[in-house]
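Just so it is clear, none of the values below were taken in a lab; they were calculated from the coordinates. The model shown is predicted, which means the values in this text are computed figures rather than measured ones. Cβ atoms are built from the backbone, for glycine too; each structure is taken alone.
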Structure 1
Amino acid sequence: MSTNKLPAIHILGICGTFMGGIAALAKQAGYRVTGCDANVYPPMSTQLEAQGIELIEGFGVEQLGLKPDVFVIGNVVSRGNPLMEEILNRNLPYISGPQWLAQTILHDKWVLAVAGTHGKTTTSAMLAWILDYAGLSPSFLIGGVPQNFGISARLCSLPASSGGGESPFFVIEADEYDTAFFDKRSKFVHYHPRTAILNNLEFDHADIFADLGAIETQFHHLVRTVPGNGLIVSNGREASLDRVLQRGCWTPVERFGTDDGWQIDAGNRVTLNGKPQGTLNWDLLGEHNRQNALAALAAARHAGVPIAQGLAALSEFKNVKRRMEVRGVANGITVYDDFAHHPTAIDTTVAGLRHKVGNARILAVLEPRSNTMKLGVMKDALPGSLKDADLVFCYAGNLGWDAHGALAPMGSKAVVEEDLGVLIEKITAAARPGDHILVMSNGGFGGIHEKLLKRLG
């Protein structure tokens with residue numbers, strides 16, 4: 001009888017989309033996986049439990065008794081965390097999530113990394129789907145659940161007809177947020193992509209970056225890791241990305257959103273360097289998604305997928321959960337869920353819904369929950385980003401800034417409440433058949449979607 005046991009990891013901060021994805025990959029790679037977090041909630045908790053991954057609430061030191069080969073540390077973990085402090089005190093082995101991923105999973109892969117302030121999740125999902133549609137069976141780690149796949153991360157083998165074995169392709173959502181409390185580089189510098197999408201670049205993450213220039217420096221570090229036989233697909237409309245590339249680039253660049261690169265017109269006709277390539281036939285909303293599609297087509301082409309096949313794949317693309325996802329209809333009122341949590345994303349999301357529903361009323365419901373939004377750095381941009389909504393409801397619980405003052409320019413259109421129950425009652429009272437309620441948050445928002453549907457019904 002063999003005495004060999006499965007290699008084991010214990011993940012601190014497992015319920016974030018990224019760390020939960022690492023857990024899924026590790027399980028599929030044959031590791032014994034456990035993890036803990038302060039807040040265990042769906043969809044990640046459901047996804048992990050379905051894969052047989054044990055979740056522990058909190059960061060108690062008794063978890064050292066699991067005796068994993070290494071502790072994998074998420075960036076939500078900071079000094080002072082009781083479990084982390086004991087790991088340090090006992091000199092136990094630990095590693096960041098991105099570094100574990102790079103060393104264990106990505107080291108021999110053709111990595112296709114999607115970076116940018118906005119659209120990373122959707123574009124990564126598009127790219128993974130195009131490669132899958134083309135029979136390339138990509139592995140992936142995406143910060144959401146693509147509805148074409150139903151899971152946020154997977155390790156994939158090639159079909160037997162192609163020789164079997166693990167797929168050489170790996171699509172990853174490449175985040176510029178920092179790696180861990182002991183590694184302040186952006187996550188994406190660990191991934192060493194051969195194909196890199198630079199989707200856009202604005203100021204964000206005000207809790208760790210002083211200004212836009214600081215983020216541009218991290219993107220420059222990413223560009224430094226892309227090999228000469230790789231490809232950078234860059235948004236040609238972004239001056240910030242042009243500045244990044246001007247600081248040094250050793251890789252061919254294809255730009256999208258410009259006539260001298262990849263372009264898409266009002267009829268969804270795609271051109272490359274002015275030459276027609278085909279038409280995008282789909283029902284996704286918004287100019288931002290059309291640009292996301294161009295980026296995904298360009299990256300997939302670099303991996304060997306013809307443009308016509310990429311366009312055919314996108315005609316069957318289903319968006320990621322929490323990207324303008326209809327959560328239900330009650331009494332003629334449609335409730336949507338969207339991840340938008342930055343003024344630019346809020347603006348494009350509301351504008352996309354406005355384009356879809358015409359003159360129908362839009363009730364925008366916002367939870368400023370991201371670290372940047374909690375700091376209030378972008379509060380002055382909120383009224384402008386919500387201009388296409390008829391009414392705005394803002395949940396101001398636990399904010400460190402004056403949401404009433406920030407939304408005052410909207411006058412009676414805006415309602416601000418610090419009590420979620422009161423906010424739900426006011427939304428319910430204002431809503432009427434035919435309305436569209438757009439809920440925007442990067443968290444669970446207290447289960448507001450189901451509560452609204454129940455009250456409205």
Structure 2
Amino acid sequence: MIDTIIRSNQVVTPQGVGAYDIAISGQTIAAVAAIGALPLAPHTRLIDATNKLVIPGGIDPHVHCAWHIPGPEGKSEMTAAPDVVSRAALFGGTTTLLDFARWTHGNTVQGTIEARDKDWIGRCFTDFAYHVMVEGLFPVGLTNQVAEAIQAGYATVKIFTTDITPSRKGRMVGYGDIWEMFKVLSKNGGLGVIHAEDNDIVMHMYDKLIREGRVGFEHMSEVHNTLSEDLSFRRVIRLAEQMNTAIYMMHVSAGTGVQAIREARSRGKPVYGETLHQYILHTEDDYKLPNGQVFHTYPSLKSKEDTEALWKGVSDNVIHSIATDELCCSLAVKTQGKRIDDTTGGNTGVEPRVSLMYTEMVEKRGYSLMQFVDLVSSNAARILGMYPRKGAIAAGSDADLVILDPGLARTIQNKDLHESDYTPWEGHQVGLWPCLTMLRGKIMVEDGKFFGQLSDGQYLKRKIAPEILAGIRL
């Protein structure tokens with residue numbers, strides 16, 4: 001029984017862009033057919049999206065909800081909970097979020113997942129999943145617990161190669177333990193998701209700049225620098241190559257990182273790249289603007305040459321997804337830190353991401369609609385074990401659909417958004433905006449009205465596809 005048909009002359013499918021009727025039955029797409037080819041029963045709703053763009057629901061593979069924010073002088077805050085972020089995501093055309101379940105010493109991996117479930121299950125409007133995060137020196141038995149989690153559908157493991165700031169000692173995983181974890185990932189079909197910076201370089205630069213009295217956050221790019229990204233990416237990639245481990249390099253920020261991934265992929269290695277919309281659209285010069293902290297996340301913004309290298313990586317199929325590193329907090333919290341060692345990372349950007357990247361990719365730079373959809377949805381689904389359930393307009397896929405309306409082109413203003421009391425994208429022009437967002441066949445947002453319930457979001461257990469583990473070209 002067909003419940004709904006969405007009709008458009010611009011539907012982005014895995015096979016290309018065309019004019020189609022999308023038939024929805026229950027929670028899934030029943031068929032994608034030529035316009036008018038499907039019977040229209042009396043009870044079937046026809047949504048006419050002619051001259052509007054229909055895409056699969058956006059996927060943000062990198063968010064932090066209900067997450068601890070370290071601040072100056074020992075202050076501690078928490079980011080917004082999943083209900084706030086997922087609601088904003090749906091208004092912006094994103095239907096799936098991937099957060100982190102942070103394992104810490106004294107806990108089990110299973111206990112960590114169960115504790116994180118309490119933050120998310122029944123408290124999220126979108127579908128969601130976790131990357132299991134490990135840190136510090138691994139105790140005996142941890143890798144076995146991770147292997148069990150991978151087999152149970154928690155397929156991605158987050159690893160830091162740095163403590164990030166001097167106040168976060170214990171976050172970094174040593175390369176010996178990374179080596180051991182890569183063995184587990186390779187054996188069990190898992191994927192490493194890596195925050196890679198060279199800790200020696202980063203901590204040296206903190207010490208140096210503090211000694212020199214250059215502690216303002218505007219110097220952040222000197223600390224989290226391109227050399228650090230170069231050294232750490234290449235070392236992690238080399239370890240992964242030795243273990244035949246697939247890895248996903250999170251928030252690539254520098255041309256050196258892009259080049260390291262490019263070289264690995266040229267050798268056929270399963271190395272994938274993610275950047276953030278602030279890295280690809282902002283530079284270190286923006287730290288000097290009023291409240292310049294709003295543009296920051298870790299690692300730092302880099303130079304104009306680095307943003308150009310990131311765009312080249314998108315063109316060359318080296319950068320595969322554009323995430324947010326969502327850290328939804330107030331402007332006061334985001335700007336509370338003034339120094340290189342206490343500035344709040346993350347970004348409130350999950351709502352405008354899809355429309356912003358359409359404008360920057362398709363309208364301004366001439367990327368195809370399929371490239372745009374790959375970067376904001378499909379590639380994250382492919383790499384992280386959700387495809388084709390997510391990220392595709394195809395028969396059998398979840399009916400996660402977004403209608404983007406050029407008639408809703410606008411200037412981004414925080415007063416129109418649903419995340420926080422500020423947006424780093426204030427004043428940016430976008431060429432369209434969602435007029436409808438559907439999650440598994442249910443209309444969640446239509447014409448600015450919200451219809452979601454906290455019970456709508458479902459956890460997604462995942463399995464990494466063999467072709468991703470083998471390094472297929474996306």
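With P(r) over Cα pairs in 20 Å bins from 0, in percent derived from the coordinates and found to be 26, 59, 14, 0, which of 1, 2 does the value describe? This value belongs to structure 2. In this comparison of 1, 2, the computed figure 0.30 for FRET efficiency 1/(1 + (r/R0)^6) of positions 209 and 313 (r between Cβ atoms, R0 = 30 Å, to 0.05) is attributed to 1. When distance in nm of label points 7 Å out along Cα→Cβ at positions 137 and 417 is calculated for each of the structures 1, 2, the largest result comes from 1.
Calculating mean count of other Cβ atoms within 10 Å over residues 17-24 for structures 1, 2 picks out 1 as the one with the greatest value.
Have a look at 1, 2 and say which one yields 22 for relative contact order in percent (Cα under 8 Å, 6 or more apart), as calculated. Before the final figure, lay out each step's value.
Working: 1: 11; 2: 22.
Structure 2 accounts for this read-out.
For structures 1, 2, calculate distance in nm of label points 7 Å out along Cα→Cβ at positions 97 and 433 and state which one comes out highest.
Details: 1: 4.5; 2: 2.1.
Between 1, 2, the highest calculated value is found for 1.
One of 1, 2 was used to compute distance in nm of label points 7 Å out along Cα→Cβ at positions 289 and 401, and the result was 3.7. Which label is that? The structure behind it is 2.
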